[in-house]
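Below are structures written as structure tokens.
What follows draws every value from the coordinates through simple rules; no lab data is involved. From a predicted model like this one, the values you see are computed outputs, not experimental measurements. Cβ atoms are built from the backbone, for glycine too; each structure is taken alone.
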Structure I
Amino acid sequence: MKGQQIPYYYEDDGQLIAFMRMENESVPATPSQLRKLVLRGSGESYYSLKSRYDFGNMLFTKLKSVYKQRTGNTFEETDYESLGLIDENVI
């Protein structure tokens, strides 16, 4: 049965090994799988994490240039949210 304490660990010779289910068996988790399991266990996902970078220091010049080239429109501040790059609380 699925439990609530993700990830699951097994202690072997003083070393903790994280496991995950793959079909009908438990297999050791890779480092990237372990990171995902830790996030899921805390009720978060990669996409919900806050960036360590200050959005105000970013220019997005390449994005604005390509956007203008492909759409013919000028990139507006509201487009960041429309494209899912930030949430409404950042601007």
Structure II
Amino acid sequence: METTKRATWFVRGRVQGVGFRWWTRARALELGLVGHARNMDDGRVEVLAQGSPDRLDRLGALLEEPVLSTGRPGRVSGVERLDQAPRPGVEGFVEK
């Protein structure tokens, strides 16, 4: 049985208005994660995901990888990760 973990990333750079949340949602769904990606008032994107630790690590790596290797839209200048306890009742992965 896999352990469910929860992580939140705060992504800085040119990440709003460029399809970044859509791209993140697609990658999270491919990895079988649940959660959301939402624009923040300060220009960052918050990505919250729950799932197995290895899949969370993979999503984190995709968020941080150079754009040429991932096809990710926008330009990421920094990513901060915060690990948390998982919460029940989180389903699907949505753009907010």
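Quick one: FRET efficiency 1/(1 + (r/R0)^6) of positions 34 and 82 (r between Cβ atoms, R0 = 35 Å, to 0.05) came out at 1.00 when computed from one of I, II, so which one is it?
On the way: I: 0.55; II: 1.00.
Label of the source structure: II.
Tell me which of I, II gives 0.05 when you compute FRET efficiency 1/(1 + (r/R0)^6) of positions 10 and 58 (r between Cβ atoms, R0 = 25 Å, to 0.05).
Working: I: 0.05; II: 0.85.
Traced to structure I.
Of structures I, II, which gives 57 when percent of Cα pairs over 20 Å apart is computed from the coordinates? Could you put the intermediate results ahead of the total?
Values: I: 57; II: 27.
This figure was derived from I.
If you work out distance in nm of label points 7 Å out along Cα→Cβ at positions 26 and 50 for I, II, which one comes out largest?
Details: I: 3.5; II: 2.6.
When distance in nm of label points 7 Å out along Cα→Cβ at positions 26 and 50 is computed for each of I, II, structure I gives the biggest number.
Taking log10 I(q)/I(0) by the Debye sum over Cα atoms at q = 0.18, 0.19, 0.23, 0.26 Å⁻¹, for residues 18-65 alone from the coordinates of each of I, II, which one would give -0.70, -0.73, -0.87, -0.98? Walk me through the numbers on the way to the answer.
Numbers: I: -0.70, -0.73, -0.87, -0.98; II: -0.50, -0.55, -0.79, -0.99.
It must be structure I, since only it matches.
For relative contact order in percent (Cα under 8 Å, 6 or more apart), which structure out of I, II has the highest calculated value?
Details: I: 15; II: 46.
Evaluating relative contact order in percent (Cα under 8 Å, 6 or more apart) on every structure, the highest lands on II.
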